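J.: Alright, structures below, take your time with them.
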Structure P
């Protein structure tokens with residue numbers, strides 16, 4: 001079968017990569033060694049799974065052959081169980097192997113830039129935006145990832161009108177891309193004297209971080225404005241023009257960074273954010289052209305879609321894309337979102353597998 005041939009090719013490539021990794025010339029080349037090591041890690045698991053599948057099939061066939069020859073009642077019962085167990089194991093592995101054949105998105109390995117903005121709901125929406133930031137910050141810490149705030153606009157009552165941050169870690173984009181969309185919260189605000197439940201929202205945009213080699217910026221296309229960065233109070237007010245706004249003339253995309261003390265640092269961060277936005281715009285355009293009619297239940301970039309509701313009175317989180325309901329909001333908002341992300345990843349894999357088999 002074609003899918004089996006694909007894994008046999010993987011096994012051959014794995015042997016070749018293993019040989020290359022022991023070559024002194026490769027070991028001396030750090031970039032090549034790192035690239036080959038990453039490829040080895042990608043191949044080792046599916047190849048091992050395929051070998052387990054082949055062994056389970058062989059076990060089932062051997063037990064079936066012995067069953068056909070046996071005349072002993074107890075032995076026949078034992079062999080029937082062996083056939084059944086090995087067959088079930090082979091089928092489970094077969095399904096996992098098909099998922100492993102789904103083409104990997106190269107963007108999944110990248111770092112990520114996340115933008116959280118308070119939506120409808122005024123001060124309560126800003127507080128909720130702060131809750132979401134804390135959730136992602138704690139999650140990043142648990143993953144051992146580095147989180148860096150690129151820009152923020154604080155709300156007077158607490159939380160954020162807007163906060164932009166970068167997360168650097170293996171597979172950060174592939175993990176956090178499911179968070180893009182509108183997050184809705186239902187709870188009683190601290191300022192609500194009547195105990196009424198309010199509904200507020202915050203939008204989350206998740207962008208794969210682009211490197212200079214991904215997006216080439218023509219200096220002639222960039223308009224740079226500098227101005228004084230406003231702060232939360234007089235003693236924090238910048239007296240020099242350190243804030244930077246960069247506008248990309250061809251697209252009209254504009255980014256502003258003002259958190260750093262120097263104009264140079266703010267410019268570097270603004271360029272970093274601009275590259276990510278341009279990269280995401282081109283990625284979305286390309287994907288729309290290639291897959292305009294493809295079913296895509298788990299969307300990676302539609303910020304207008306309500307994806308999730310956090311209901312505090314009922315201690316309930318509902319992800320509307322997959323109909324998943326979880327409880328224990330305090331733990332979830334403390335960064336324990338692994339179960340949620342894994343369910344979304346599994347759902348996406350099943351959808352992509354269905355598209356693959358129907359193609």
Structure Q
């Protein structure tokens with residue numbers, strides 16, 4: 001029963017992504033080892049959409065380390081545990097909660113020894129900034145702790161770069177870049193564990209920076225570089241080209257102006273809006289209460305994947321009672337198709 005629920009949720013979410021994103025592209029998926037213990041390490045720009053994207057697009061038995069703050073009540077905890085999400089505690093969750101990580105880490109050691117996979121976001125928090133922030137040492141503690149407990153264990157680290165074009169808007173596109181695996185044992189020296197931690201953090205950080213757009217510098221420099229990139233129509237889905245563009249900025253390009261073109265939403269948008277008015281109004285109510293920009297896409301997806309199809313089913317029943325079965329079926333599938341068409345054609349901008 002657990003596996004049935006897990007697979008249902010995985011494929012339902014993946015189907016939801018098919019309607020939500022304009023494009024999801026996987027690059028380097030062949031780099032994922034076919035067997036053995038794996039730790040996926042990933043940048044974290046877009047709250048809960050990030051683990052869901054990785055989880056639904058990998059073919060390993062994947063456990064996800066998630067910040068404990070989202071495990072808000074017993075119902076949510078049951079749902080998250082059923083899809084193999086594990087809470088991890090941070091100082092901001094309360095200093096007295098940190099000791100709970102000891103049991104979490106022990107569980108991770110055993111998961112890796114069972115030749116399964118763990119996904120972790122080593123930056124420790126999410127941010128819409130297009131950069132890899134300093135990594136915490138939590139992932140190294142798990143890896144080296146597993147080596148200490150199971151000396152014969154080998155762990156492959158697969159770095160991931162999530163690249164969204166416009167992460168807070170609908171529809172957006174995302175490219176998931178899987179890097180070549182890193183053999184963790186190569187950096188493990190039990191006689192000098194502090195140097196081992198630094199070495200592993202450095203190599204993982206460098207690999208992650210190559211897999212996602214990385215804009216370095218302080219706040220002012222970051223803002224200036226971001227404006228240049230947008231003015232040059234940089235492809236944020238392609239970190240290789242964009243990072244190369246950053247390295248080779250023309251010295252004369254100092255005061256570029258970001259050209260904002262006005263986008264027309266078109267007839268299809270308003271037809272879908274009219275047909276989905278009640279769930280759309282619920283979403284606008286939810287959106288007004290979101291305090292962190294990084295959660296906008298997560299909540300939009302959750303509302304879209306749950307309320308919209310449910311509302312279309314209710315309206316289909318109403319159409320059936322007023323007309324007949326054929327018209328109801330046509331209505332239902334035309335509603336679904338119009339949303340899919342909108343996600344592929346609606347133009348958005350920052």
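Values quoted throughout were computed directly from the atomic coordinates according to the rules given, and no laboratory measurement underlies them. Given the structure is predicted, the values throughout are model-derived calculations rather than measurements. Cβ atoms are built from the backbone, for glycine too; each structure is taken alone.
J.: Kindly point out which one of P, Q the value 20.8, 67 was derived from, the read-out being Rg and Dmax of the Cα atoms in Å, for residues 113-280 alone. Intermediate results must be reported in sequence, preceding the final value.
T.: Working: P: 17.2, 57; Q: 20.8, 67.
Answer by label: Q.
J.: Given that distance in nm of label points 7 Å out along Cα→Cβ at positions 57 and 185, derived from a single structure, equals 5.3, which label among P, Q identifies that structure?
T.: Computing distance in nm of label points 7 Å out along Cα→Cβ at positions 57 and 185 on every structure in P, Q gives 5.3 only for P.
J.: Suppose you compute relative contact order in percent (Cα under 8 Å, 6 or more apart) for every structure in P, Q: which one lands on 22?
T.: Among P, Q, the structure yielding 22 for relative contact order in percent (Cα under 8 Å, 6 or more apart) is Q.
J.: Hey, distance in nm of label points 7 Å out along Cα→Cβ at positions 73 and 177 derived from one of P, Q reads 4.1; which structure?
T.: Clearly, the read-out refers to Q.
J.: Comparing mean count of other Cβ atoms within 10 Å over residues 137-144 across P, Q, which structure shows the greatest value?
T.: Largest calculated value belongs to Q.
J.: Ranked on Kirkwood radius over Cα pairs in Å, which label among P, Q comes first with the largest value? Please list the in-between numbers first.
T.: Values: P: 24.1; Q: 22.2.
Top value of Kirkwood radius over Cα pairs in Å, among P, Q, belongs to structure P.
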